[in-house]
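Once you scroll down, you'll see the structures, which are given as structure tokens.
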Structure I
Amino acid sequence: MKEELLRFDGAVQRDPAIDAWMKKHSAELRAIARRWFGVMRQCGDEVRELLHDGCPVACLGDAPFAYVNAFASHVNVGFFHGAALPDPARLLQGTGKSMRHVKLTPRTPTNAAALSKLIDAAYSYIKSRVEHG
């Protein structure tokens, strides 16, 4: 039996609070967060977004699939169902039941192709769960 999907009220097509959130961070961290949140936004027409627990979250309708969060010296690109995602490049960190993240730092190379695939996989996973239970 699959666990109940997490749902968030208030997701919208474009949340101005996310742009305000981006402006609060250094140029280096903002660039990283903006790039990867932009990839999330491009996953499909039904992507919605909101701030949850102080960070930008990408949802399929009201079901979250990924987020970005900035810290003092790095950005996390996180996945609500990361433990279920294929990760052949072994980018994902974390040991929780479901959540995983990828830690990105300025001036450190990122495996952009593998991270893009993780975002696509997270979107596909949540889409399948929403459509098929």
Structure II
Amino acid sequence: MRLETTRKTHLALQALRVLDTTDAPIKGKDLAVLIDTTPSFIAQIMKPLVDADWVTSDRGPTGGYRLAVELAPISVLSLIEAVEGPTVDGKCVLQGTPCSDADQCPMHEAWVRGRAALLIELAKTPVLHATTQERTAS
């Protein structure tokens, strides 16, 4: 299992939070300032959100990024997978290669159960809850 959250995921969450506060489009350079990143990095942060159809991106003088969906049904797991890619890659947690059915690593069964529990929790946690938690932690 690959579960990695990077600054990119954190910034994507911040961008969703900002976009959730307005119906007006926000220019990339303005959004970059609001979430404390560079204008050159904002496109990399926003592309997965646009690809997931959660955000629209319109060019031109009246364009910008705009939230396209309600955030309530989006889970933290969905956000992580949208930004970072699949969390389950079939690789052994110890060796980085697939565990064979005939020769499983000593952690295989425990990791399968632990991974399942973690994925369930992440899938149950809405992005809105995560943004609320972040606001109170900041």
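What follows is calculated from the coordinates using simple rules that are stated; it is not laboratory data. Here the structure is a predicted model, which is why all the values come from computation and not from measurement. Cβ atoms are built from the backbone, for glycine too; each structure is taken alone.
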**OP:** Identify which of structures I, II gives the largest calculated value of distance in nm of label points 7 Å out along Cα→Cβ at positions 50 and 66.
**Re:** I
Subject >> Comparison of I, II by distance in nm of label points 7 Å out along Cα→Cβ at positions 82 and 106 - largest value held by >> reply: II
Original post:
To which of I, II does the computed value 59, 24, 14 (Cα extents along the principal axes in Å, for residues 58-113 alone) belong?
Top reply: II
Original post:
For which of the structures I, II does the calculation of distance in nm of label points 7 Å out along Cα→Cβ at positions 18 and 34 return 1.4?
Top reply: I
Original post:
Given that Cα extents along the principal axes in Å, derived from a single structure, equals 60, 28, 25, which label among I, II identifies that structure?
Top reply: II
**OP:** Consider the structures I, II: one of them gives 29 for relative contact order in percent (Cα under 8 Å, 6 or more apart) as calculated from the coordinates. Say which.
**Re:** II
Subject >> helix-only ellipticity at 222 nm (-39500 (n - 2.57) for each DSSP H run of 4 or more, over all residues; to 500) from the coordinates reads -11000; which among I, II >> reply: I
